[in-house]
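In what follows, structures are represented as structure tokens.
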Structure P
Amino acid sequence: MATIGRVAPARVDRDRLRRGISAKYTEVALEPGKGFHFHTGAPLAAMLGYAPADYASLPPATVASFAGTGNPFSMGGPRTGEVVADLGCGAGFDLLQAARMVGPAGRAIGIDMTPAMRERARSGAAALGLENVEVREGFLEDLPLENASVDVVISNGVLNLTPDKEAVMREVRRVLKPGGRVQVGDIIVYLDVPQQAKDDVELWSNCIAGALTRAEWQWVLDHVGFVDVRWGAETDVYSGSKHESDAKEFETRGVTFAGRKP
């Protein structure tokens, strides 16, 4: 892998970006059947390798609003009794599965900035009678979690929406216990995204403009101090979507990666 320089934060108006992203994912939460520039729901879950048995009993609204780009559990499921934090938990597709995996002795904490998504996640947990689920409001650059309080951090299709990946991963490292794992589904590009595209909030909310190359992600993980980094299979998650042409322009792929805090 080629050596690269520091991955600087993207030059974008963070407040404007957050408003645009929240507006888009409010629509995904409330009108999942509307159709978007990315795939959603059960067809997307199948594309990403989730077994239908894993999500068949989730509430229909939870599944319909799923908009991930990878499968964090493909890197290993959380263990009984562990604490899992799901960053950008959305409607709770991964969060509720994690809650079942850790069982009553464990906890699953979802964090999301979009009120409609938080409500979807809470409603899903209530419908399943999961008392070990908590959903908190927050931003990924300033996680509402205590130091060294989490065994596993998962995220799916969300880190690319943040302008400063290094800041986010420093927060992930802060909240993980020693030996804790991070397992992320996200987007990578094989061609650099120019500043003109990074200025387009619509391309950000469609999970394209904020994506890094694999080498850039590797630099961030190494620089922040994660070890045992592993990369999973890549998926052409935009194939057949309304935004397929934009995704092809930058050779965009969904991917899952994992690492460990020493």
Structure Q
Amino acid sequence: MKATVFLGGGRITSALLAGLQLAGYSRPILVHDRHAEKLRKLKRQYGVAVEPDLHRAVESAHLLIIAVRPDSVRGLLNQIGTISRRLTAVSLAAGVPLSKLRAGLGSPVQWARAMPSPVCRAGQGLTALTFDRGLSVTARAEVRHLFALVGAVLKIPENQFDAFTVTFSSSHGYHALATLIGAAEAIGLDRKSARVAAAHALADGIAAWRAGTLHLEELLQEAATPGGTAAAVMSSLDRAGYARIVSQGLRAGISQARKNAGR
């Protein structure tokens, strides 16, 4: 049986392998990377097969996952060269459009793009998918199934892919958590209590919104009584340009994605 082959043994590959292992994924998995130590580590952690030779790895593939940095995609596709058989490939590279991927390996290869969250490590990820127009219904279902094993899947148009990528990153939550903890400590809360309070503010509040029936606006009104402390905090943040700063950050992310992809 041919394998699901990952080209690139970095962080997102490790997260996906952990999630797939947790889900009991049955198809053989093989990983290629030019760094032998990465391959040894992944083999030891997840029991996957490894292949240091790029062309042998590609030849073993039933499903090919391109998991390298965006600025390395062109070079990798050039190294692979011509593929004569029909093959489904999935790129995890932010900012690299389907048109460039198609041009890289030619018509026998059919493409999808996927943007999985590192939270897929725990089976709680979210993956955005977009498919090339020539990708068959069967291949689309197979790609969707793979990522559904590690969390929710959302199909979106490619012209929204960059915007989704910079919005859905779990880094927003981690960054907000670290910032809130630091601010709480600065006003006198001990570190343990600051962590508990900040985690509740972010994780539990969002969990309640997702599980409940109230609109976000209603929950904001419920949590921030006019004249109360929460309302004072939100008003101060808004006056300081909170919305503008977040928008500015997202636009910077899109710009970086396109720069990395050579667009």
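None of the figures in this text is laboratory data; all of them are computed from the coordinates on show. Predicted model only: the values in this text are computed from it and were never measured. Cβ atoms are built from the backbone, for glycine too; each structure is taken alone.
From P, Q, which structure was helix-only ellipticity at 222 nm (-39500 (n - 2.57) for each DSSP H run of 4 or more, over all residues; to 500) = -10000 calculated on? Mind dumping the intermediate values first?
Details: P: -10000; Q: -15500.
Answer for the origin of the read-out: P.
With mean count of other Cβ atoms within 10 Å over residues 140-147 computed per structure, which member of P, Q shows the largest figure?
Values: P: 15.0; Q: 18.2.
Largest one: structure Q.
Have a look at P, Q and say which one yields 159 for volume of the Cα convex hull per residue in Å³, as calculated. Walk me through the numbers on the way to the answer.
On the way: P: 108; Q: 159.
Here the read-out was taken from Q.
Can you say which of P, Q returns 22 when relative contact order in percent (Cα under 8 Å, 6 or more apart) is computed? All intermediate terms of the calculation are to be shown ahead of the outcome.
Details: P: 22; Q: 16.
Going label by label, the one that fits is P.
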